[in-house]
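These are the structures, in structure tokens.
Please treat every number below as a calculation from the coordinates, not as lab data. Just so it is clear, the model here is predicted, and its values are computed rather than measured. Cβ atoms are built from the backbone, for glycine too; each structure is taken alone.
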Structure P
Amino acid sequence: MKIEKIHHVAYRCHDAKETVEWYVENLKMDFVLAIAEDEVPSTKEPDPYMHVFLDAGQGNVLAFFELPTKPTMGRDENTPEWVQHIAFKVKDMATLLEYKAHLEGNGVEVLGVTNHSVFHSIYFFDPNGHRLELAAPDAAEKAKLNRLDSVKWEMLDEWSKTKRAPKHAAWLHKTDSEAAD
């Protein structure tokens, strides 16, 4: 028994139409499905909603709910805004830079390019306040991932005991000259 893949990930939005148009325009996603009902199928609660679905590539689906009868949406104030985010993979660094220019050209404030060693990212927010990340693989991604894979359980065990960052992956954010030392 094993999970096959994520069917969809759903978030709340302020305005379904604005959200769909933003993702189509800025991230080039296709709008694939809309469902609107007056009753929640799982709970039978009377609550009108619009549920929209976008194609995030290769069978990945990003969905949003607009809930007009509920209080205005907020966020978990105890969690830093950089923690909760959706990350999408792009083909390469050239594509990442094209998206950065495209987003900025559309008036979207973009943070980065950030070098995570294994991949490179840009960050920005959608019109609902959801933080998004586009990530491009690093040229040496496979070797670096293999190196991280070899220490993942040791790192997790040490973190679990100390709640301090283990040094197994300290090389990730060092320059080539620092890594050689």
Structure Q
Amino acid sequence: MKRLMAMLLLAATLPAVALPAAATVPLPAPLVAETPTLKRLGEGRLRWLGLHVYDAALWVLGEAWSFERAFALDIRYAMSLKGRDIASRSIDEMRKIGIGDDEKLRRWSEAMQRVFPDIKAGDRLVGLHIPGKEARFYSNDRLLGTVPDPEFSRAFFSIWLDERTSEPKLRAQMLRLGS
């Protein structure tokens, strides 16, 4: 946690990186080839202690989001982060919403550390939920890897989409809930 705090404080001193709006940035080509009819439902910005961490957009099949249909979560980072720190934070968020036992969380952490690269400001990670099967992760225009565990896929995307998320405002923006 101290390392994450230091990175975030350091990031505050770096120049901001202009990120294009999600609507103007196409999803990675390999993902589009697999699921060509995904369309953007909503998007929001995550700030932590006033710092712009990332912009996230939810892409769905049809008009609404459901764990029963494929969807993509597109995250465009405004700061640099280590892949292992993204994995660690993901596990912390899963614990907060009560998902997974210690053994599953350990396995899932190892899987994410294998898949997630270090991120620079301006990079993007896109996760694709394949219901009942797996989660696939893309960076910019390439497949990074797959976690072939349907329970992991649901748990990972629940970080943003579960009602118990630590970021309910971001969830509401991506799902276009309320005003």
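Comparing FRET efficiency 1/(1 + (r/R0)^6) of positions 121 and 169 (r between Cβ atoms, R0 = 25 Å, to 0.05) across structures P, Q, which is largest?
When FRET efficiency 1/(1 + (r/R0)^6) of positions 121 and 169 (r between Cβ atoms, R0 = 25 Å, to 0.05) is computed for each of P, Q, structure P gives the biggest number.
Taking 1.03 as the value of Rg/Rh (Cα atoms, Kirkwood Rh) derived from one of the structures shown (P, Q), identify that structure.
It traces back to P.
Follow-up. Suppose FRET efficiency 1/(1 + (r/R0)^6) of positions 137 and 161 (r between Cβ atoms, R0 = 25 Å, to 0.05) works out to 0.20; of P, Q, which structure was it derived from?
P
Moving on to the next point. So distance in nm of label points 7 Å out along Cα→Cβ at positions 97 and 153, computed for just one structure, reads 4.2; which one of P, Q is that?
P
To test your reading of the models, identify which of P, Q gives -11000 for helix-only ellipticity at 222 nm (-39500 (n - 2.57) for each DSSP H run of 4 or more, over all residues; to 500) when calculated.
The correct label is Q.
Matching task: 17 is the computed value of relative contact order in percent (Cα under 8 Å, 6 or more apart). Pick the structure from P, Q.
This value belongs to structure P.
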